[in-house]
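Each structure below appears as structure tokens.
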Structure I
Amino acid sequence: MLLAIDVGNTNTVLGLYELPAAGPGGTLRDSFRVQTEKDRTGDEYGLQLRALFEFAGVKLSDVHDVIISSVVPQMTFPLEQMCRRFFDKKPLFVGPGMKTGMPVLYDNPREVGADRIVNAVAAYERWPQGLIIVDFGTATTFDAVSPKGEYLGGAIAPGIGISMEALFQRASKLPRVAFERPQSVVGKSTVTSMQSGIVFGYVGLVDGICARMASELGFPVKIVATGGLATLIANVSEQIEEVDDQLTLEGLRIIYQRNRSA
């Protein structure tokens, strides 16, 4: 069994995959989303994993390998410690020099976040055509892939949570509200007015960037979304065509299998 770990600034997503002995493919047996805790030790992460595995009916000894993508550098050492102690394995970290099967046409490929490449690889594997991938995380990222499967670049915007928190902190009289779609754009109360501005305003940002990117790229694109709030945004968006909540985990599985022989 493969343990795939995607470490984000806010949340960490884990997936357990049943893989064939050889060749591509695999089945996601279970997945978990936990808060990213930058100050935890490897032992603390291991004990948390043990509890999650017990819930899923999986033994630590069932894991034969681990692959990790991370945008939090200080997590590298404790996660490697955890893997060595609890799985007796050195984890595979997604990074420069790894075989992803996707050329990165960035001015400096080392600057691209691992999660962005992982998402692009998974999306192109599923939809081999021109793509724009929108990932709703701590930041919202927009990534373009050519019809040949080349990573072209993209855009980065403040995430929904960051935007909401800034509003609550800077506007003293405004209450905290849930990120929910109101019945109409014209709010009839402070809460619904705020929800209208947050939801429809953010959808406007997403649709605007996607439309401009599609126009600039000059080839047909499918626009896909992933991340915790992808479904809610996609229900309002006029640009997003597909949602895949497990896109990053799938990308980690694909990259692992492309590097397994090595």
Structure II
Amino acid sequence: MENTTNQKKLAVLIDADNSQPSIVEALLAEIAKYGIASVKRVYGDWTTPNLKGWKEVLLEYAIQPVQQFRYTVGKNATDSALIIDAMDLLYTEKLDGFCVVSSDSDFTRLASRIREAGLTVYGFGEKKTPKPFVGACDKFIFTEILREDKTADVAPGKTTATNQLKQDARLINLLRNAVEDSADEDGWAYLGNVGQNIANQSPEFDPRNYGYKKLGELIKATKLFQIDRRGAENAFGAQIYIRDARRK
């Protein structure tokens, strides 16, 4: 059946051994920004007590549990089951992308292979996720910003101060380079193009990691860029352009 809504059809594959059930509500809400979760599966050995907390979540959000016994101690059979299913879905279903939920680097090659096939890969994992897996995804969202746990590094509503942002050399260089690469002859860059440029360079970048909901808010907070709102306000708002404040 064709997707008549023009939204991406996504397969959501969750590694229960490396994910927490407490993130599922926020996880699915986040995924809804990118498309429709046509397939929702979670993998694990459901005979073990450490996955007990998933039962209620599976029922509430209609996520299909996939049983994978641990045949050998120390070997993660769950990863293999998820990878095999992902490849089956890649070739048998008309999908536009995959959401792989895990903090395990074992899925690095899977993410790369899916992207080679022309599909989008959204990764979800904790900040401890190894860089190779993060970099193999088109976009990677840290699950800390999805949790309701108030002990997360950046709790909802808690923003990183301007002086701290300025001291983050990697962040500032990323923003400045993205603006420069997207700018016209006068140095002005459309915010949407800047955001895409950043995503291409750094899949794990998200303004929410710094406590800001939108990229424009984060850029404004650095106080290192000029901001110009162009066009009349409408349902979509004015177009926002930014320029490095050092440029005259």
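Assign the value 3.9, calculated as distance in nm of label points 7 Å out along Cα→Cβ at positions 87 and 167, to the correct structure from I, II.
Details: I: 3.9; II: 4.8.
Label of the source structure: I.
For which of I, II does Rg and Dmax of the Cα atoms in Å, for residues 63-158 alone, calculated from the coordinates, equal 14.6, 43? Mind dumping the intermediate values first?
Values: I: 14.6, 43; II: 14.9, 45.
Structure of origin is I.
State the single structure among I, II that was used to calculate relative contact order in percent (Cα under 8 Å, 6 or more apart), giving 15.
Working: I: 18; II: 15.
It was calculated from structure II.
Name the one structure among I, II that Rg and Dmax of the Cα atoms in Å, for residues 7-102 alone of 13.5, 38 was derived from.
Values: I: 13.5, 38; II: 13.2, 42.
Only one of I, II returns 13.5, 38 for Rg and Dmax of the Cα atoms in Å, for residues 7-102 alone, namely I.
Read the figures in this text as sums done on the coordinates, not as results from a lab. Remember, predicted model here, so these are calculated numbers, not experimental data. Cβ atoms are built from the backbone, for glycine too; each structure is taken alone.
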